[in-house]
Structure I
Amino acid sequence: MNDLVEYLKLSLEDDFFSKGERKSLRALVDQNPLDEQQLAFLRGKIFELADQKITPQNYNFILAWIKDATSALLNTHPQGAQSDAYFSPGEMCRNVIIKQIQSAVSNLQICVFTISDNVISDSILFAHRKGLNIKIITDNDKSLDEGSDIEAIAKAGIPVKMDRTSNHMHHKFMVADNKTVITGSYNWTRSAAKFNHENILLTNESSVVKSFLKEFDQLWKVMADY
């Protein structure tokens, strides 16, 4: 909450509230979901800060800032949990994976059996170059398959961990920005898109997201470095 207040103060300093600043404000709220009481507090803080800053010279800017700052908060307020399902063969599952990777603004926690679809791998590498914090857990045996992209991903500097047991790390899920989960039978392979009957569930249900984050953290602690 204090970070959001400080960000609001900073966004007033130069009398210019850019698109990038609005996007960053929305990202901050996305990472720290607010309840109704907290939203009400921040709305009040917006008007308090505006009243302290307003002058005849910046009057129009302050009015626009109030509108934009309030809109940024309201647009991130969850209107209830949402879920959807996608199926292959076809591009639907692959597309929803790529969309979540491309739209993430801070972090990706990827826990998948295998990654050999170059289109998905390229999206991960691009997100890494943008500065996202990415962690990947995968299966040690599958990382040795012909066509596996794990080595290239690790060489790019993305932290990768895997099991070193005779069993398989068979999960297929990803958490984006600590708020959205994709999971299902879909392997991140070309065959899964072209031929296999697979599924993906996309959800932002907070209790589900927390459960997957907990599982990822537990696995990250015990898995071996690539």
Structure II
Amino acid sequence: MTTPTTTTYDELKNLQNDLIRKALEGSVFFAPYASSLPTALTAGASAGLVPLPDGYGDIGWCDKGDGATWSRSVDTSDVTSWGAVEPTRRDITKQTNGLKITAQETKRSTIELYEGVDLSTTVPAPTTGEITFDSPARPQTRYFRVLGLFQDGVGADAIYVAKLLPKANVTDTGDQKWTDGDDPVGYEVTLTANYDEVSKTAIRHFFGGPGWRSRLEDMGFPAVTP
């Protein structure tokens, strides 16, 4: 009988502090549903960010506590069988991806998103510049292209992570507080990702940047040469 070899935990472990990511800063960009989809996040020998297609606008400053909060829920259907103590078959029947943000800037895009209106044809009043509109009795579902992007590290260590919702719509809004406390007037919205026939997905993920490229092997991917 062969005597089993032994090892130590120090020899087995592979804990890498440098692979822990933080979203040090980021933005959420919105575009009309008819806008083109980003096909890549970075390009070139520098692995730098590429410009977004026409139509994408930054929603602006968001609440620090929430940042961009991504959710994912999965529903399953289980088959139980005689004599089995756990399901003998499990199928995924529903998967929902979402994004919640609380925008802090008061401007056309945040008002439109929160109130569910299209203000593209709204004209400020002469002289005063006042804007007035009514909430619709039956709001229409409006779809958007939505891209959330964050950066970790700077320069040669910069890492960019993004999630693209090719077809998203607002499915919930939070309470809006008017107060003289520390918090500004906010526009809390929850968006739900829908399957998009053009891109054939409900959500697309991007990871890139020079810092990402330099760590490919450490993360389990094949290395590439600039």
Structure III
Amino acid sequence: MHRRQALVALALGVIAMPARALTQAMPEVLLDAEQSRRLRAWITLIVAAQLRAGPSPRWQHRDCAGLVRFAVRESLRHHDAAWVRANGLQGVALPPEVALTSAQRAALRDWVDIDGKRQAYVGALALVQANCRPLGKELAPAEAGDLLFFDQGDDQHLMVWMGSYIAYHTGTETASDNGLRAVAPRRLMNWEDTRWRPVPENSNFIGIYRLAFLSR
């Protein structure tokens, strides 16, 4: 099977699998409704901060999956005054802290890779296959912090649903372009390159995914 066919089959297989099977390699951790709401608020705030001020020096792996991992990791930190200063968020209204048990915090320390091993770094495909559950190809169920997953053959790509717009990193940076983008849903649905349209009839758009540890 060619790489393109294999990746599409694998990604489509994720959609067909029940949520339980998607998370079988993950520890039994599920945030409650309030924890999930707070984590979503932090994720979108941190992504928005990157868009506004440019990539944080703390964000080392700068690509689409790296943006998601960074936002989740920073969301789970204790956000003291030093953290706020380091991230240029003085004067910004911050969400309530995500209060986690020690077991939850330990379970969320790493990501599950496709082979089931836990590690700090995973790519876009592993993020959705082993760490998310699918919501289908309609945008209506998406909530802030959910992910749009595209398969473009040799590359897979993630975008973050921010509520009123979509954010992502292109995967490349130059001296004049930090690779970060924000686009309105209507604009993306009419994108000139039809491979990037998040519509059901686009075979390159695999669907909307939700981080598996979010209960809602």
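Read the figures in this text as sums done on the coordinates, not as results from a lab. Small disclaimer: the values here were computed from a predicted structure and weren't measured. Cβ atoms are built from the backbone, for glycine too; each structure is taken alone.
If helix-only ellipticity at 222 nm (-39500 (n - 2.57) for each DSSP H run of 4 or more, over all residues; to 500) comes out at -10000 when worked out from the coordinates, which of I, II, III was used? Only one of I, II, III returns -10000 for helix-only ellipticity at 222 nm (-39500 (n - 2.57) for each DSSP H run of 4 or more, over all residues; to 500), namely III.
Match the computed value 3.4 of distance in nm of label points 7 Å out along Cα→Cβ at positions 50 and 202 to one of the structures I, II, III, and report its label. It would help to have the intermediate numbers written out before the result.
Numbers: I: 3.4; II: 2.7; III: 2.0.
It must be structure I, since only it matches.
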